[in-house]
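Below: a set of structures, written as C-alpha cells.
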Structure I
Amino acid sequence: MTILIRADAEGISRAAEMLRAGKLVAFGTETVYGLGGLATSDAAVARIFAAKGRPRFNPLISHFPDADSAFAQVRTNDLAHKLAEVFWPGPLTMILPRGPGATVSDLAAAGLDTLAIRVPRGDVPRQLLREVGAPVAGPSANRSGAISPSDAFHVLRSLEGRIDAILDSGPCAVGVESTVLDLSSDVPVLLRPGGTTLEQLTDVCGRVYQPDDRTEALPVSPGRLLSHYAPELPLRLDAHEVGPDEALLAFGPALPGGGLVWNLSETGNTEEAAARLYAGLRFLDAEGQRRGLKGLAAMPISRTGLGLAILDRLRRAAGPHPTSRPTP
C-alpha cells in the first residue's frame, strides 16, 4: 500500500527516515514528481527500476540540497560552477565525471564514469534532501513510458502499491523534466531539453552542442555508448558450462566447475540480481585478472521483472570496448 504524507515538518522528517531505510518515496520538485530512493544503495536503486518497469538501466539523476554536496560527488570545472551560480537551485541537471569520493552506486550511474547531479528548487525537496543527508535518486515518478506526474495523484494512479509513500507538496510549477547538460567533455552537450531553456544556457556557455548536430564530432555522452561498463576480461553470455580459465557470473544454482563465482541471486530474484550486478562484474574482472583467468562466463538470466534490464547491461558489457573519445 502506498501512503500519502503531508509535506509539513513532521511529514518531511518521516519521508526522510523512510528514504534512509531504503524505501521508495515520491516527492515533488519544481519540475515533476521524482521517485526517490537512496542513490547510495544498490538495493534501493534496483527497487526504483522495478517500480517504474524501466526497460534498461539508464543513468538516474541524483538530487542534492545544495551545490557543495552535489559537487562533492564529481570532478567539477569552471563552467559547472558558473552554471550552478546561475541556475541552481533549479531545473538543470549536469553530467560530470565521477569524483574519487563519490558514494552514488554503480547501478544509479548505469556503470558509467559520470554522474548526473541536480539541486532542485523549492523548500520541501531541499529540506527533505538535507534531512536524508545522502544523494537521492529521483527519476520521474511514473511507470516507464507514461506521462510524467505533476501532482501527487498522478503518482498514485501510476505507482499505487509499487512504492512506499508520496510526499504531497501540491502541483509542480514547471511540469516538465529538468534540462540535462553533459559537461563531461570539452564542450557542453544538451542531452535533454527541459525547464532551463537552450537560450538561457547559451547566455552562460556560449555554444551548446546537441546530439542531432551532425556538422561536427560530438563527445561521447551518457547513454549513447554501446558498451557502458565493459570489463577488461571478455564476457561470454548465456553460458551453460564454465571453463577452468573462466570466472562465473551465476544466477540461481551455480554451474559446477567455476573456481571464482559471484552469484547475482541464488534464488533467481531479478531485483537482488540487479542490485548486485555491477559489484559482481567489477569483482570478477579484478580478481579474475589477478588469478590469471582468461574470461568471464554469465549464466542465462530470467527475462521476468528486471531480467531484461540486466540482460541489456550484460550485452553492453560484452560489446566492443570504446577505444577513444572524439574531440570537437
Structure II
Amino acid sequence: MGKRSRAETVVVLLAGPTASGKSRLALDIATRRDGIVINADSMQVYRDLRVLSARPSSDEERAAPHRLYGHVSAAMRYSVGAWLNDVAHVLREARSAGQNTIVVGGTGLYFKALTGGLATVPAIPPTLRGELLAETADVDSRALHDRLTALDPEDAAAIRPSDRTRIVRALEVFTATGVSLAAWKNSAGAPPLIDPAHAERIVLTLDRAELHRRIAERADLMVRGGAIEEVRALLALGLSPELPAMKAIGVRELRGHLAGKISLEEATAAIKTETRRYAKRQMTWFRNQMGDWRVVDAGSALDLPGGPA
C-alpha cells in the first residue's frame, strides 16, 4: 500500500469509561485501517502500572503500533501538558508517514486539550510551592477545600473535597497569580493539535449493569493476574503517595491488604467499588464536556470507522 497523503489519513478519537472495551475496539479499527493506536489514558502512561491500568497486552501491541503506553516512570508527575507535548510528536510522525491515527482513552481532559487547546498556567515559584506543601502537610483535605472555597469558589466547586492534589494545585496557582486555575484554563492558550471538524469523535456508552459486570470481572482478573505483585514492586520504590501513579485505583486497596489491614476479598471489592465510581465520573465528564461527540453503544461496532461492513 502506498503512502497516504495527509488529506487521506483518518483520525479517530475514541473515548469511553473504564472497562467499556474501547482499547479492543481501537485495535480493531487500527488493524482494519492500517492505523496507529495512541494512548489518551492518564494511568496507562506509567510503565509500573501495566496490570492495574489495564494496558494493552504484548500481543495486542504487536498487532498494531501502540504509542504513549508505559513510557513514563511512576516517579514522574506526568500532566496533560506533558502528554500534549508527547502526543504532538507522535501525531507529526504519523502524519508524515501517512498513517491513520486512533486516539483512545478515558481521560476527558486529554481529549479536551487535544481538540480545544490548553491554556498555559505560569510556572509556580519552587519556594512558594515548598512553603505551601509544608504549610498544608498536616491539614485535612476537607479543611483545605474549605480554604479554597473561600478564596476561589469556582475552582472549589469543580474539585472533590477528597482530591488533595487538585486542591493544593488550585491553591498554588491562586496564591502565586491571584487568578483562579479555572480562569487560566479558560483563557487563550496553545492551539488544538487536532481540528474536531476533521476527526471522527466517538464516545462509547454501555448499559450500566453490563459495565458493572465487566468492571467486576476485570478486577478479579487483575488480582489473579499480577496486581498484588505490581503494587508490591511499586511500594518498594518508596515514592511519595501524592504522585499520580500512587493514586491509581487498586494501589491503596492492595496496599492495605499487603499491610494486613484488610483481606484480599475486601481489597478486591473496594477496587470494584472505586472503579464503578470512577466510571460514573467519566460518563458525567463526557456528557458535560463532549456533548457534540457521537455516542455509540459499546456493545456494537455498527457504523464505526473500520467496523464490520
Structure III
Amino acid sequence: MRREFSIITVGFSPAWDITCKGRNLDWGLHKYIDEQTIRPAGKALNVSKALAWMGQRNIAAGLWGRNDYQQMQAAARSLCSLITIKMTAVVGSTRQNVTVLDTAKNRDMHLRNISELVSRAALQRLKADLEALVSESSVCIFAGAMPEEEFLPDIVRMIESWHGRGAKIVLDTSGPALGEIVDTGCVWLIKPNVRELCELLTQQVQDNPAGLARAGRRLLEKVDLVLISRGRKGAVVVSTDGAWQGRCITRKETFSTVGCGDYLLAGFLKALWENCRPELALKSGLKVAAARAWGWDERKTWPQVQKQITVCVNRI
C-alpha cells in the first residue's frame, strides 16, 4: 500500500460503551462500583481509536443518532485529534452497551442492545456523505453488525460503488452479510474469527494453524487477504504470498477482551500500510491486541508497547 491512502472507518451499529468496574460483583447484590466510563464506540470507531493511538490519522464515518449527536461530538474531541469525525446524523438515539468488570475475580459480562438507526433514508444520507470522502486513494473499513436483510442490497451497492472507484474494502462483520459481500469480489481484506470463518465456508474448520490456513486459501479467489482471529491463541493471516501464524509470548493479566479484535485489525492495517508484508503486519496487530487486552492502550504509548511485548510469528 502507498502512504497517501486515507483510512475511513464506517459503522452501521455504533454504541455508547458504558463500563462499570467493581469488586466481588454477583447476582442479587447491591454494590457500589469503583469506576464508570461512558464513551462513543462500536467496532468501526474502536478501529479508528486504535489507529489514532498508533499515530495514524483516519476518518470515522457511519451512522449516529441525532438525539445524542452533539454529546458524541463532545466526547470524540477528547479521544484524539488524529480522528476526524464525519458521522451521519440520523433519526433516533444511539444504543447503549454495558460491560461489567469484576476486578477482584478477573471476570466480565457484556450486555448488548440492538441498534435501530438503520433505515432506507439513513442509508441514503450516509451514501451522500461518503460520496465526498471516498476516492481511489481510500481504504474503507466496514466494521460491526450489518443492517437487517432488507437493507443489505443497499450496503452491497454502496460497497460496489466505492470498489469501482478504486477504494480498498476491508470487511469485519458476521452472519449472512459477510458471505454476501465477500461474494461480490469487491473485498480486499476480511477479518473473521474461527466461528465466522466456519459460517462463511458453511463447514467446520479445525482451529489449528494448518486447518485455518487451508480454509483461508479457499477464499483467496474472492479476497486478497484473510486475517483470522483466534482470541488467546493468536491469529493466522493468509495471502497469495503464503500463510503465517502468530501468538503473543509475553503473559500479563487480561484487563478486558472488549475491542481486542478491532485493535488486531487496526494494528495489522497500519503495519501493512508501512511495509506491505503480511507477516510483519500480523506481529504488529497481535501487539496492539495484547495492549488492548491488558489495558496498556490507556496507560502506555505505542512505541513503549512495541518494545515490551514479544510476539512469535511463523510461516505455516
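Here, each number is a calculation from the coordinates, and none is a lab measurement. Quantities reported herein were computed from a predicted structural model and do not represent experimental measurements. Cβ atoms are built from the backbone, for glycine too; each structure is taken alone.
Match the computed value 0.55 of FRET efficiency 1/(1 + (r/R0)^6) of positions 118 and 206 (r between Cβ atoms, R0 = 30 Å, to 0.05) to one of the structures I, II, III, and report its label. Walk me through the numbers on the way to the answer.
Values: I: 0.85; II: 0.55; III: 0.25.
The read-out comes from structure II.
When you work out Rg/Rh (Cα atoms, Kirkwood Rh), for residues 134-173 alone for each of the structures I, II, III, which one comes out largest? Display every interim value, and only then the final one.
On the way: I: 0.94; II: 0.90; III: 0.99.
Evaluating Rg/Rh (Cα atoms, Kirkwood Rh), for residues 134-173 alone on every structure, the highest lands on III.
Given 21 as the derived value for relative contact order in percent (Cα under 8 Å, 6 or more apart), which of the supplied structures I, II, III does it correspond to? So the calculation was done on I.
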